[in-house]
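Below: a set of structures, written as structure tokens.
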Structure 1
Amino acid sequence: MRSSNKRIVILGAGYAGIFLATNIARYLEEKAGEVIIIDRNPYHQLLQEIHLVATGFRTADEVKIPILRLIDGMNIKFIQSITKQIRPDKNLVVLDSTEIKYDVLIICLGASTKYFNIKGAKENSLPLRSISDASLIYDKVSTLIKSNNKQNIVIVGGGATGVSLGGALSDFIKENKKTDSLSITIIEALPTILPGWDERLVKKVNEVLQKKRIRIMTRSPVTKVENYGSSIYLSDDDASKIHSSLTIWTAGVKGYDIPIDPEVEKTKDGKIIVNEFCQIDRYPNIFSIGDIAAVKDENQKLYPPLAQIAIREAKYLSKLIPKHFIDGSNVKALPDEKFEYSIKVQLISLGNDDYVGLFNHYVISGNLAKLVEEFARSTYIKSLKSGGRDIDASLYEDNIFSQLVSGITFARFTFMKWIEKKTQ
């Protein structure tokens, strides 16, 4: 027996939230449930490309997709608002202007910048977590480029965001013929940049960054930042001070700080702890995915904050929620299939037109890596717009058939790109 009028509320329209909303709507008949997605912005941000906005290779509009355009014709309601509080005991979400009741809640509010309680880091550096952050960085860098003085841009954090930004900044500086007066330094506290990534890929990335004349400092934890970011200390004495004309902080992320009352269990980084079904044990009708969620893999390690993980979690819930919470199942009964996913592709942007990746256990770069990136972007957007109805959505399944379809679809995509190039 099918229960009717279940309200599914999704907080956040990032990679996890918007993919979940557009895919879950496909499984719901109009009278069987209502999908509501809530976000402070009227657009979906392609956050993997904001470093290109910070360096002028993309405009802000090019990495924004209006939410209403994505959900046009779907059984989804969008509310533009800021989430103020979650009340699990009352199945209630408090917004800045109203309150929303829910039957099922999915928290996908993403992450915010983590400063590790380092003195002056937040006050004296610029973060890169949004389009507005990227636009501000672009303005600052453009001002430096106009100067004829020796300048040094310091990026604190050698993870994917910092490395991508460094590569793009190098291209921006070269394009403006300022390589002799404007330098880039990436500072990483750990022994290597891109910690946790495949060693072969990291080696290739290092080679590319060195060719771009980027200085990389590993094993160099920052202890404090002073003087509007112009002084960065690696220990407590002045001998460790690094001069910076612009300091950009990409050293880490933490879960978005959303008040939940009664409280739920979180990690030290503020991520919501969930079980193997992306579900809060204490409240089985609440799920959390994406960067705000602490989801463990089969080895009990947390999945990294990657867009591909968030999308896979969303695809998983888009099937689990209708099956267990819409079709009259017992809410307290555990689902029969837990979330599992192994990362098969690693890809990172290192500039306006440079990509390095790991694809089918092979390190790729150049035109092939660029094609893989373009294919991934095209597939993602098509799947959003189709609400999981066409073949592009099936590429996000984790089975042999989908892998075969993915290979064939990529071959077709590559062929069409080749034809397009030949006809230009």
Structure 2
Amino acid sequence: MSLAALPLVGLVVTLGTLVRPEGPIQADTTYGCLTCHAAQREAFVVGVHAEHGLRCTDCHGGDPGTTVLPAAHRGLTGHLDKVAAARVCGSCHADPNRMRQYGLPSGQLAEFRASRHGELLLDRHDPNAPTCTDCHGTHVIYPPDDARSRVYPANIPGTCARCHSDRQLMAKYRLPTDQFEQFRVSAHGVALFQQQNFAAPTCVGCHGAHSALPPTVSEIHSVCGRCHQLIDQAFAQSPHAGGAGTHGLPGCLACHSNHGTERVAADGIAALCEKCHSSDTRIRTLGLGIQQTVARATDDLRSADRAVTRMALAGERVGDFRFRYQTAMTYYLEIAQVQHSLDLQRLEELSRRVRSISVDLDAAAEAAAERRWEHKLILLPVWFLALSAVVLAWLALRGLKETDQSRDG
């Protein structure tokens, strides 16, 4: 599958103007840099830097007031290598006085220095390590909320995958290259790509953006808990929390994988417990109890949904019944949280609430079906009488016709 992000909106460059879907834009032909560097004209009018008046000389130096060489290149820094690019970007983005007017943080360069990427580039001088322009672009840089940006939420996994799916490149660092494919089919990936839920975490949600680092074992439950707060609270009350804190157990990753984060099926809970507790009969019994409770609640919720659907299809008014179903759904979602605490008693209580509503809705659906059947039964004599009247009328008409025919004969 291609890792390409959303297609960028192209611009056609001519000698004097830029043409884009919104219409032609006149470039400032008095700006000397554009006379020779036509390929960079797009950046002169497009992107967040162009919107705020940044020009070639702010990053590269030189004299844009003349087109004569060598005067035009006076003070020119030339091509920026990766280290120089980080330094130039940081000259503005690490300045709080410049960034506060845009509501932007100013610690990106410090975070980058502390990241794995920054360590490789700045300390080890590794040319394969990314710098600012590898993720944000070079001359045309769009704001993160622009769908053309490389760091637009839906584009971030593809941006990271440009390097992290390269087997030859990652082999040097002994890193896997299947993270993107795992993420794409994970619960998080489905929420991001298919449901367009931009609150779903991307790579930077767990690893950080400029401070990109893998979470350590002791940090994982805190990282997951930033989004899954109620689950994190339930986990903190479980026996697993102590093991994760004092014995270095992987916390969330003991049951859920990292990039391929999946929901554990109701009928797979006990088997999951046995991966670690296969020899402990007491834990196995607890796992089976949790599985049976969750599976029962799942079946009851489905039954409640079917009951409401049957009534709706039959033309019944189901507003109150849908409200009851949503109440059952709330209890069911609470089960998904509480099961992380391993509190079987609380789970059984919630399961009983789901079942109670499910039984009520099933009973309402059955009562509605019986009423419809009774109405049909009541109509049977009416239909019989009507049919009898039609038959009698037909017989009478036939008798009259036969009488007339006999008279004419």
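Looking at structures 1, 2, which one was helix-only ellipticity at 222 nm (-39500 (n - 2.57) for each DSSP H run of 4 or more, over all residues; to 500) calculated from, given that it came out as -16500? Comparing all candidates, it corresponds to 2. Comparing relative contact order in percent (Cα under 8 Å, 6 or more apart) across structures 1, 2, the highest figure comes from 1. Computing Cα extents along the principal axes in Å gives 72, 55, 39 for which of 1, 2? Among 1, 2, the structure yielding 72, 55, 39 for Cα extents along the principal axes in Å is 1. Using Kirkwood radius over Cα pairs in Å, for residues 84-307 alone as the calculated read-out, with 20.4 as its value, let me know the right label among 1, 2. Attributed to the structure labelled 2.
One of 1, 2 was used to calculate FRET efficiency 1/(1 + (r/R0)^6) of positions 164 and 292 (r between Cβ atoms, R0 = 25 Å, to 0.05), giving 0.70; which? Clearly, the read-out refers to 1.
Where does the value 3.6 come from, among 1, 2, when distance in nm of label points 7 Å out along Cα→Cβ at positions 52 and 68 is the thing being computed? Don't skip to the end; give the middle numbers.
Working: 1: 2.7; 2: 3.6.
The structure behind it is 2.
A short reminder: the numbers here are calculations on the coordinates, not readings from a lab. For clarity, every value in this text was computed on a predicted model and none was experimentally measured. Cβ atoms are built from the backbone, for glycine too; each structure is taken alone.
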